[in-house]
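Structures follow.
Laboratory data are not the source of any read-out in this text; all were calculated from the coordinates shown. Predicted model only: the values in this text are computed from it and were never measured. Cβ atoms are built from the backbone, for glycine too; each structure is taken alone.
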Structure P
């Protein structure tokens, strides 16, 4: 198969290399593919004349499609969430779109656990006091018995659920179906979200952005959390009402937040988030480990090619109707 890997011209930390591909091919036992790697627009345009499969970041897809790609059968985006590629009318006829769901699980799970520990130990408040030059003792708590609700039980939320359960936290998972999850004490559907918010000490948003989840945590739902509750968002900024969150942090109703995603990104200079108390900001870096990201992405891509060759469903085929 003719496979093209397109690097981003402005993010060399996540470049693919032929050595990286060769190592992945050995791990997967894949041979015989013709692989090209490009960075420039000219590289991309030339490769698309013959490529059957494309591996690249969603930003490349957004910038370069639609384009002539007469032989293209597979597009593997090295991102889990592909909401910014909607409405998908750029997709070449007959081509299968895939995401790299699973690449982020280990790193994002550890980041989310760190965020939960920071909330339990009131680190965002300590940082606010530090910036003000104020010495004020704050007492944290262990995680055991703290009630955590995780919205989204995919690779990100599901991994965190395992970590939280091992710390003795009663875990409530919220997703589209109420099918049991091994690390959750209970799983509720999205329709039951309102019922669990008043008994949630820490709320974690780890779901994809879809038409159904956009604006999920509006002012009313954020206000339904108990006084002093903590919030973590590793999903998308558009999952919540950002201004309402800032208001509730300023009033003290929400105790603290650890946020990795925002609307817009990057956060503009002078935006109120920069001065809102009791917030830890990470610049959309919770899920990415440069040392493992591309190798793991290639492993997932090759596993999908193998599934297709064996006549099995593609684990990472993107469902346009569902949005994930």
Structure Q
């Protein structure tokens, strides 16, 4: 039987979370005003991407990019530790990020649901960005998420953090369908007679509402900690807070990768080595996924969309 306890589970924790949600809401309104004035991120899908879309259509590349984006793959990864607690050996984590549901592409959620059909995981970790754009409506996100969840079966549940495309208003609807949203908090999951600590930080890239200290507060020394973060931008600091496995997304691996040149941008303020795939830092292992969805342009080139099934093992 699964035991999941959020730490700390006190009235103070609820108050702190409510304060964080209010702070985030204020920052979200600030970004909306900045966008309205034409600042960074001001273009929505139609205004920012119309010219690139027309050029790609003229070159006959648009439909190919759309097809590439519509067929996510499941990547299987084995991560080993010489000191992995015995009760965590063989633990399977389904890592999902950057779903970016688009209101005009409802069939994408069905493709993701089908990808998860038959996948056996002990827990699911979702590292943010559920909305396609930085602005506009988001009511389509919740039925799309329910479609995805209909194909997902885990032993210990689903844990998530918010990304830079997301709003604090997502938290209550997600938790009503069984997604535990970690906002600078942690949870103890009882597995095979021992504990796995799942910590989650709020978005660092845009809203700067993250706190590694708060996210790992109360985890006993030596407890194996899995950190969910939207971006890899906290990778240098995370080992100092006892993190052993860091899962994130955000970069999309560039989403459009050119032969020989690779990606033009990863949109992350951190060393490039943390922006793509498997990496390690001090005693911490990490994986930055290419993500399942797309943003700005609903296309991919030389960068297949993915979810990851990660298995923990002893070295």
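Quick check on the output: 21.2 is mean count of other Cβ atoms within 10 Å over residues 54-61, derived from one of P, Q. Which one produced it? Derived from the structure labelled P.
In this comparison of P, Q, the computed figure 17 for relative contact order in percent (Cα under 8 Å, 6 or more apart) is attributed to P. When mean count of other Cβ atoms within 10 Å over residues 110-117 is calculated for each of P, Q, the greatest value falls to P.
In this comparison of P, Q, the computed figure 1.01 for Rg/Rh (Cα atoms, Kirkwood Rh) is attributed to P.
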